[in-house]
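See the structures that follow.
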Structure I
Amino acid sequence: MKKYFTLGIWDCGPGRPFDNEYMLVDKSYKDDTIVLSFEDGEKCVIMNPINIIETDSCLRIEKASKILWSFYYYGKPKSDDTLITIQYELLDNGQIQIAENGPFENDQVISINNRIAFEAYIRTQM
């Protein structure tokens, strides 16, 4: 059974939330960290997840201290030059700092306003 995720991280990404589908190849839990590995080397690392809800059709994490999303720039050949990592880090004041490393080097701080840290809708296919 193949599992495909469409996902959102604090409603800020990756890209437009829930816009892209990623095939899950591995999911592991270790030391308060969840690692989701996807086809083509894309990865989501969720640190200190709180209030995890997992069903056949959804994975939802209410809060996390940090989420790292690594992916290759869409439509470009996969190489070190096209690898993008976005770090979402929860700050003490109800905001998250978003730091993007890669071709765009974009940083910003936004209010989370009770947004869900991580949410993925899951489609299963044989």
Structure II
Amino acid sequence: MTDYEEQLDRALEQTPDIEGGGTRTDIPEPEARQEGNATVYENYRDTVDHLDRDPEAVLGFLQSDLGTSAQIDERGRARFTGSFDADRLAAAIDAYADAFVRCPECGLPDTQLVERAGATMLQCDACGALSSTG
């Protein structure tokens, strides 16, 4: 065995095993409840903080995806007109993450939205990919 191979074997032995119960793209499950004719997304602020995106921009996407109106209240919760269960909200959030957070090349959430030639693009800090959004 060469010196390089011995060093490589030693490095691999010393590297800790990483067991994944999840990934950095795991998004908190929506906590939704009905309040009159509205659905209150209790942990909306936690979700947008995790996505590292503007709450108003995410809300605009969700309104379009759910086909309803919404607002963010003083406590940072999203209030949607109509009845939506947590699974429907989770599907809409996941669609947003696929379009505006996760890199289509490497799948990591290490992205930011940038303007290029008048278009909003998704730039990945991990792999350097630049792709269109939506």
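Quick rundown of the values:
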read-out: Identity of the structure behind 5.8 (criterion: distance in nm of label points 7 Å out along Cα→Cβ at positions 10 and 66, calculated), options I, II; value: II
read-out: Test item: mean count of other Cβ atoms within 10 Å over residues 26-33 calculated as 15.8, pick one of I, II; value: II
read-out: Which of I, II yields 14.1, 44 [Rg and Dmax of the Cα atoms in Å, calculated]; value: I
read-out: Structure responsible for 0, with helix-only ellipticity at 222 nm (-39500 (n - 2.57) for each DSSP H run of 4 or more, over all residues; to 500) calculated and labels I, II on offer; value: I
read-out: Winner on relative contact order in percent (Cα under 8 Å, 6 or more apart) once structures I, II are ranked, highest first; value: I
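All of the numbers you see were taken from the coordinates with simple rules; none came from a lab. All of these numbers come straight from a predicted model, not from anything done at the bench. Cβ atoms are built from the backbone, for glycine too; each structure is taken alone.
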